[in-house]
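Structures for review follow.
We did not get these values from a lab; they are worked out from the coordinates using the rules stated. For clarity, every value in this text was computed on a predicted model and none was experimentally measured. Cβ atoms are built from the backbone, for glycine too; each structure is taken alone.
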Structure I
């Protein structure tokens, strides 16, 4: 074959590949557009981002950050990410373990000596991280033996924040903000009632009517469980760092990427699936992926990472339906669009 023919064949091959990729992107972008613009049974109010290899492939905002003044949401607006915050705390704890400042299998009494209940001698940091601790109240007996059951909540991550302070000498806000700066997550910070920067307000919604949340439940104590403020693009940077092994050594990366209990969440189906240090390990439609959800204070969040495609789907809304039937309704629909677009045929 002549050099000209070879060059032409290569050029055609590249063009066909680029065309196929463009069609793939177009296939899910139009479908996501349809989900976020549909108003029945509820409107979408927030931002959606899809990135691959750290590069943004789709980003769109829909709705308002001020409904009375009709000020639209922007793609770089900063949202409360609620329980997505726990993933940051988990990484900081595992980093402290890697630095030998604490041991994940040691009972928490060592790091929280003020605890008086006997369970502090059996519940470990590991149990706090994967919600298998059984603690419902610091002054009451545990609801179940540590490690025997799963029960999701904020209390364990509040305790982890105290453990970070006691073992590193720095509080959660200092540690988290330092990590964000290293990752160039310049629009991400920890909630502070005295300085909430550009945080947009959250709303409770019902029948597409919105009621502003006037009194946030966030404070310094709950920050390790729900206090991170971020944007879709910054969370894409977080995924690239976390899931590509840039935050931990191989030994501790393997640890955080290994499920250690089971949990069910309606966004991902009715079956129990793997759960670790605030990472859900999902197998759906023949595809394995990781996810974390957040809900509360007038916000709804979903962060999904598909490792086989090095692709992130991040959804941040500043609205939360009052009717729990519709919790994470749009998030699940958009996730399903992405799932279908990348599932091997």
Structure II
């Protein structure tokens, strides 16, 4: 859930890269273009006409080749220009909601081949990226900077909201009074903060060399992904159920998050398994936290375990078991940290 497949694609067309130089030249010349990256050798089945090149990639050459109507095929590593002036004949069963022929072709190729497709509109002066079912339109750098600045302000607000909610939940956990509503609200706020962070990372990559200051400001807010994930593991009814797909939860409210956790009454009392408690100790790697949480199955059982019982879990020796036992009983493991 934390991975964003768009980042790698945006990095290849960020300002300062050779491919971005080619795209900028094409936009200035108002010629339009259809550029296909990767997909070889299967992509060749969709090609008709044109001519083979197999020459080293040069952004000046891509710009010149775009003056012809056909597609330009690049290898997946952006090291060579494979073919040019090619008529693309994509699979007819692939759906497309685009209206222009170039963009319809781009969308269908992206859905049926393991390739990234770039369509440059001659009339609208817009660059659109396609990969699988994904469609992303590049924006003007000043527009992205404005969006990134606004997103940073929103991230600061939701980061504070998430941390205040986790503090309240931690206090309720210590009293044995945590409810589904409190847990679901923390999940919701954390998801929004993660979503905003994900968007900012896209902006940083898309800005390329101009995104350094935005990236520095983003570092002021610690990444809450692992805390959020361990919270999910703490309260999910099915112990090993994965979090929902990223885009699926975009519009969920607190009730929807409660249902995703496997429960239907927001007032229902819940007890954590102890994953987040262990995470806040900052003593153990993720796999060991996972084994401990699965072995003891509850925060209460963790609190009652002896150093010897802790040491019998894989990845924990006697000294680490005693250190962990001491930390669990010293107040350092509070989840409202």
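For the reader, a short list of remarks on this structure follows.
- Which of I, II yields 22.2, 71 [Rg and Dmax of the Cα atoms in Å, for residues 54-229 alone, calculated]: II
- Structures I, II were shown, and FRET efficiency 1/(1 + (r/R0)^6) of positions 110 and 254 (r between Cβ atoms, R0 = 30 Å, to 0.05) at 0.25 was computed from II.
- With relative contact order in percent (Cα under 8 Å, 6 or more apart) derived as 14, matching label from I, II: II
- Label whose coordinates, when mean count of other Cβ atoms within 10 Å over residues 102-109 is calculated, return 17.0 (choices I, II): I
- If log10 I(q)/I(0) by the Debye sum over Cα atoms at q = 0.11, 0.13, 0.14 Å⁻¹, for residues 46-157 alone is computed and equals -0.56, -0.68, -0.72, the structure in I, II: I
- For -15500 (helix-only ellipticity at 222 nm (-39500 (n - 2.57) for each DSSP H run of 4 or more, over all residues; to 500), calculated) the corresponding structure among I, II: II
- Which of I, II yields -0.74 [log10 I(q)/I(0) by the Debye sum over Cα atoms at q = 0.10 Å⁻¹, calculated]: II
- Structures I, II, by distance in nm of label points 7 Å out along Cα→Cβ at positions 134 and 166: label with the highest value: II
- The greatest value of FRET efficiency 1/(1 + (r/R0)^6) of positions 222 and 246 (r between Cβ atoms, R0 = 25 Å, to 0.05) among structures I, II is that of II.
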